[in-house]
Structure 1
Amino acid sequence: MFEQFIGTKPVEERHRIDAAALAKFLGFPIALVEQFKGGQSNPTYRLTAKDGRKFVLRRKPPGKLLPSAHAVEREYRVIEALHKVGFPVARPHALCEDDAVIGTAFYVMDFVDGRVLWDQSLPGMTREGRAAIWDELNRVIASLHLIDYRAVGLETFGKPGDYVARQVSRWSKQYQASETQKIEAMDQLIAWLPLNIPAAGATTVVHGDYRLDNAIFHPSEPRILAVLDWELSTLGDPLADFSYHCMSWHIPPGQFRGIGGLDIASLGIPSEAEYVKRYCERTGRGAIDPSTWNYYMAYNLFRMAAILQGIAKRVLDGTAASTHAAEAGSRAPMLAALGWQQVEKILRRAA
């Protein structure tokens, strides 16, 4: 079911780039340009130089874009900062903000050869193998949240404090700008979330879209070589970032990369409670209040629904980067409904 995301394809006509102009900018000849199948937002390409070296190019899509979306410049900045301190990201090479070169802003980084694992149930692996993959995901996000953003030069990468309030406001506006149908649960979340934000904690670099298929694993070891897709990264609340990653336990299989309802114990995948406990141990955080956790889960399901609604709108506008974007966009109502279910848990607990 994930074949549509794996590997490369010939470059789509609407995403063609001038290879000669690109080669001139980069300073080396390019033998081949291919487009990755995956990626809904920023078109991504594999470049093969004439000497055989491989690189990845990420660019803003052509056409009319939502404000603040597709921020490849921010992606490059955070990758550059994190690479310097040994966090697993691809080595960055060049950022071009001049639209005249290939039509939109872009950056180039190393191509990292390894495994991208799309199915979170990790079919074909042993119980021990699955446990090791999930533990590595946990270790890497914990290590990200322990990095001192000031020490790596990212003190102006976002605004410390009020992260969730700003995110709820931002994604409410993005959703409303992308609205193509009435989703009652989204309207309920947009009204309830800003009035019930838990007390803010620490500020760290947050990835914004941390999940299994945004990591490249070593070909044979349970070790992450590079975390991908930093478009939504900023300074923010680490618990918001981590709980986004934990949505998997709440989403049914086949519905946007979920493991909810699977017999995870027999698979060797940790329970959500075990996974959260390990993260708290690694980051030195105390136990998380259940209502606080439910709030963050509701917020993240709302945010994911807003992102998918943006994809649905881009399908209508003809600017979606993937031919399978329509399928992803259609899942916004389901995620919004799951988000409101989390709010109902909080309300029942408070009653």
Structure 2
Amino acid sequence: MKFTHALAFVAISPCLAFAGSPDAVTIESAPAASRWSFGMSFAPLMNVKADFSGLGSFASPFAPQPLGGLQNYNYDDGFVRIDASDNAGGLTRYWGYENASQYDPGADTLAFNLSNSLNTGKAGETEDFSPGIELTAAYAMGDLATISGRPGKWGLRGGMQYVDITIRNSRSLTSDFVRVTDTYDTTGVLLPGAGYEGTFLGPGGTLINDAPIGRDITVIADGALITGSRDLEVDMLNFGFGPYIEVPISNRISFTAEAGINLALTYGEYEFESSTTIVGVGTQASSGDDDELKILPGAYAGAGVLWHLTDGFSLQGSARYQYMDRFSVEANDSEASLNFDGAFVLSVGGVWNF
């Protein structure tokens, strides 16, 4: 019996010794916080300006001819041409005019006009709100000392933002045009009424000098009226990268600041329809459409606030100024361009820490 009791004691004594030793207690440490965070937000682009230019196309079908006789002159409001006699004596019966206002009885002259627009019509339109979404990823590279004593952090952040920009304009505009006026001497000629048209062969008809006695070229500022519509639709995929800092304000609120560079892959379509009217001459229609794909470099700087709801999720709101090169599309001598000088992004969304 003593031998059996001894064996039992030997068997259980190590277990008793292990259970009573404080060095045998195992303590598990908390896992280190992840340095990575990912965000998704609604991020519209605000205050983008579009400029539409090169509007007001109006082209006379006739070109001014050199001054001198024995030529065919064609005008918007009449003609003076070579007749069957080859303008014998420097006179022609093959001519005509349309409006009574072309005749100046005091000077005994008859004026003929050619009008061509300078395509100086332009319009500006600001799009206050262009919807967009954004995905971001950030990596905290180190700690940051703060005035409050709460440790902040700094790191690198990258983002991808998609924006849909649609800008339309349909306001009435004006454009300058050039008027070329040739003057003919009618001294001693009894002119027929407005709307007269002579013939090549005759017979008879009123004779007029076949060469202008002078030519005036005048720019009529804002003299042409432009009506129509201009539409610019742009899809922009913007990639940004740069450093950021996060500074705690309280246990749940942090302030953030960021800056960096961006590259925007930008595709745009421009379409316009236009009618240009010159009083006393007529109306001409023009239209065009084209598209363009460009990469726009730029830079950004912004600030925001994080509200830490849990250790792994935060709500964020931010604003950043986002500058990029101009984007432009040309169509049939007209141009539409986007100006980002005053553009900025407002972002509201969530941030996850993994």
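Where does the value 14.7 come from, among 1, 2, when mean projected area of the Cα convex hull in nm², for residues 106-193 alone is the thing being computed? So the calculation was done on 2.
Look at Cα Rg over 2.2 N^0.38 Å, for residues 170-297 alone for each of 1, 2: the largest one is in 2. Looking at FRET efficiency 1/(1 + (r/R0)^6) of positions 122 and 138 (r between Cβ atoms, R0 = 30 Å, to 0.05) over structures 1, 2, structure 1 comes out largest. From which structure (1, 2) was helix-only ellipticity at 222 nm (-39500 (n - 2.57) for each DSSP H run of 4 or more, over all residues; to 500) calculated, if the value obtained is -12500? It was calculated from structure 1. Taking Rg and Dmax of the Cα atoms in Å, for residues 98-265 alone from the coordinates of each of 1, 2, which one would give 18.2, 54? Answer by label: 1. Given a computed value of 1.98 for Cα Rg over 2.2 N^0.38 Å, which structure among 1, 2 does it belong to? Derived from 2, not from the others.
Quick note: the coordinates plus some simple rules give every number you see, no bench work behind them. Note that the coordinates shown come from a computational prediction; the quantities given were computed from them, not determined experimentally. Cβ atoms are built from the backbone, for glycine too; each structure is taken alone.
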